[in-house]
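Derivation of every value follows stated rules applied to the coordinates shown; laboratory data play no part. Just so it is clear, the model here is predicted, and its values are computed rather than measured. Cβ atoms are built from the backbone, for glycine too; each structure is taken alone.
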Structure 1
Amino acid sequence: MFYAVLALLELKGVSSAKHSGVISLFDKIFVKEGVFPKEMSHDLHRAFNLRLMADYRELVKYEKDEEKEILSKARDFASKVKDYLSRTTGE
């Protein structure tokens, strides 16, 4: 999801040195402007928070259903971004 957002930001000619900045720019440029639904922002924030917990806390365990759900949302997120990029760039 993060790299999909980086591709979107590249298209707009903006970037950020921090993960949180990238997510904030996605919200500001693409969600607030109505390009993508708020649900995609929610999913991106949730995935980022889960990643932070996994990286910086000891022995974090996730339920199998939660893993499947976030993976499904990540696939959907990437698909929507890919469709947008295809329409926008003509590729």
Structure 2
Amino acid sequence: MDRVEELLGLLKANKSLQFIFEHAGDLNMPNWYVGAGGIAQTVWNIQHGFDPEYMIKDYDLVYYDAADTSFEGQEYYIQEGKRLFRE
């Protein structure tokens, strides 16, 4: 197993991350990715015998839209993200 497969296997243990990976595309944010904090903490937790989601208070979705760098554009995604991920 290569390191990428190993990482993906670890991340699958975090149900919140899986939900984010499955549904973040519904926001239609350009050039988005999941911030590294939730990913790194998931790996750390598993490697140290904790629940994969232990002490993770939030997950960051990051995007960049060169056509719209306005506060209003960002606020739209914030509100849509709150709606989509309210659980």
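Among candidates 1, 2, the computation of helix-only ellipticity at 222 nm (-39500 (n - 2.57) for each DSSP H run of 4 or more, over all residues; to 500) that gave -23500 used structure 1.
Of the structures 1, 2, report the one carrying the highest value of distance in nm of label points 7 Å out along Cα→Cβ at positions 8 and 72.
Numbers: 1: 2.1; 2: 4.1.
Largest one: structure 2.
Given a computed value of 0.9 for distance in nm of label points 7 Å out along Cα→Cβ at positions 24 and 48, which structure among 1, 2 does it belong to? Answer for the origin of the read-out: 1.
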